[in-house]
Structure P
Amino acid sequence: MTVSVRREPLSSPIARALVSALDDELSRQYPEPGATHFRLDAEEVSDGHGAFVIAWVDGSPLGCGAVRRLDATRAELKRMYVAPAARGRGVGRALLEALEREARRLGVRQLLLETGVRQRAALVLYERAGFVVVPAFGEYRDSPLSVCMAKDLTAVHVRGARAGDRAAIEAVTLAAYQEYAAQMPEHWERYRQNIVSTLGSVEPRDQLVAERDGEIVGCVLLHPAGSTLIGARGEPITLSLPEVRLLAVAPAARGLGIGRALMRECIRRARQAGARALTLHTTDMMRVAMRLYEGMGFARAPELDLSPLPGVLIKGFRLDLGPPGA
């Protein structure tokens, strides 16, 4: 399935057909007087004021959405719709990402939206994209069936990786680890190739990324318990506990709390999975990372130490998470 999102005039026949389908669906779901908010003017989505976009799925127009500027710092999502035949296939996420890019082009810092209490799938989509519930604003203040949400477009957002993130993840990781090349000149090329090989072999479900201003600025691997990894000598290693590997922050984005945000999400996911502890490995030359781990409660676990090469010690660390549900 191929999904592409492109701008479209609000007055076009395709746009009108999708908006009409959205209006019909919402009218059925919210028959209460005053429960629907359909207004959107062509001027509000004109260049410099907003945008209206259509999602094309294998060449068919099956979704739409809009963003309109509210003031100098805020914009609002409007008219988000995916045809029933295309739901559950990532079309809504593609629309949302495209509209976030349009909002950033407008120069706003906050993106607002309104949806309904009965739109469970939409609420999940927005929550996963980093939106949080906020007090009702504007025309929705007196609408008891409305749920208003907002996203800070300047904040760091951590999410699960996707297949299309692979190149950005590799670029960020190699840039982050390049500083160690001078400290291990005899081993650097082998280490670099190991990084590339590791990143190329993992599934997106085992990776997290941090985004800021729409760009991936950090990433990390989170291998679940039971994963089988390949050791330095080619031996298979089955993890009894989840493990963090290859935490990386783009050099230009350091000092913004990105590494800590990624680690917090690793800890949250490990707890959610019922793990009793979370492990990781690092070396003395990675002093900043080691301070971060220790500051978050990780303690030395010498029984996890590795020595893949003569004179090279990779130190094991462990964070106890307590019993499941604690």
Structure Q
Amino acid sequence: MAEDGFVIVDKPGGMTSHDVVARVRRLARTRRVGHAGTLDPMATGVLVIGIERATRLLSYAGGHTKSYRGTIRLGQTTVTDDAEGEVTATTDAAHLTEAEIATALAGFRGEITQVPSAVSAVKVKGVRSYVRVRRGEDVALEPRPVTIHRLDLLGVRPNRGADGPTTVDVEIELECSPGTYVRALARDLGAALGVGGHLVALRRTAVGSFTLAEAVTLPDLMAEPALPRLTLAQVAERLFPRRDVDAAAARTLSHGGPVPACGQPGPYAVFGPDGRVVAIVAEQDGLARAQVVLAAPMGRTPAPRGQKPTEPTGPTTAEPTGSTPAEPWAETTAEVE
């Protein structure tokens, strides 16, 4: 049976996030594998992969801020708002100055509304938007609030064509809320400058505290397929504040029951006396209740009627109880595929 935990993959270009999940499934020899936020095939970088019970923490990981480095090409628009789509319009951008571009970028910092690209994974009446576009349907997505915490201009590089219009490549670095589409940012920046724009390169450098520094490439993972690279306990400590409880409280939580609150802001991770993570809990009305139970039920094993319950003699393989929480970031693309 596969171990529970995360592996941080440096996704290569040309692969879908599902392709990476499929590779990890084969290496881990389990189908219970998912990811904490889709990267387009063109994009590279941090893809957080959860294995076995750690898949229950993917929505929490996906709810953290994300960091990217990318290149926007001004002077061209495409049907997909990135380099994978057909060019639909070209406008000479030679007149743009770095100062004008910097001023336009400033308007996208902070809380903004953004219309996702029609060729995206956003669902419209239960069907992915890109599926509807491929069917030939006209898709108009609703604007949604996102936050650009940081947006830095790293450089500007004109591409002067021999006979055609000049485009301008803009290197940016940003940190944003989940649900932000960098493709849409490229499109909107081009529109603000009156020349159109699309994304030509994107690399995700971090999802919360999970960064490229700890990411492993697929060739390296194939060469040394020890999985996971981060244990369930390590993942919980990275994502949440920690609370330690005694054996009795750990047993209660493992069965989905409440324990007395301690006044700690939640959600937080509860660890038993053996150092293993038991549950992710939140407090309400003086009690700490499990949002997600990660430990197998502890204590006596229920017996059929008429028989005495028996004490466990070793690790149990019972599935954890509890339900996935309705987090405020429910629009993230965390998926167990």
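The table below gives the values:
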read-out: Structure responsible for 10, with relative contact order in percent (Cα under 8 Å, 6 or more apart) calculated and labels P, Q on offer; value: P
read-out: Entry that produces 87, 44, 39 once Cα extents along the principal axes in Å is calculated, selected from P, Q; value: Q
read-out: At a computed -5000 (helix-only ellipticity at 222 nm (-39500 (n - 2.57) for each DSSP H run of 4 or more, over all residues; to 500)), which of P, Q; value: Q
read-out: Structure (P, Q) behind the derived value 3.2 of distance in nm of label points 7 Å out along Cα→Cβ at positions 19 and 195; value: Q
read-out: Among P, Q, structure where FRET efficiency 1/(1 + (r/R0)^6) of positions 51 and 251 (r between Cβ atoms, R0 = 25 Å, to 0.05) as derived comes to 0.45; value: Q
read-out: Structure (P, Q) behind the derived value -0.38, -1.14 of log10 I(q)/I(0) by the Debye sum over Cα atoms at q = 0.14, 0.25 Å⁻¹, for residues 75-130 alone; value: P
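A short reminder: the numbers here are calculations on the coordinates, not readings from a lab. Being a predicted model, the structure only gives us computed values, none of them experimental. Cβ atoms are built from the backbone, for glycine too; each structure is taken alone.
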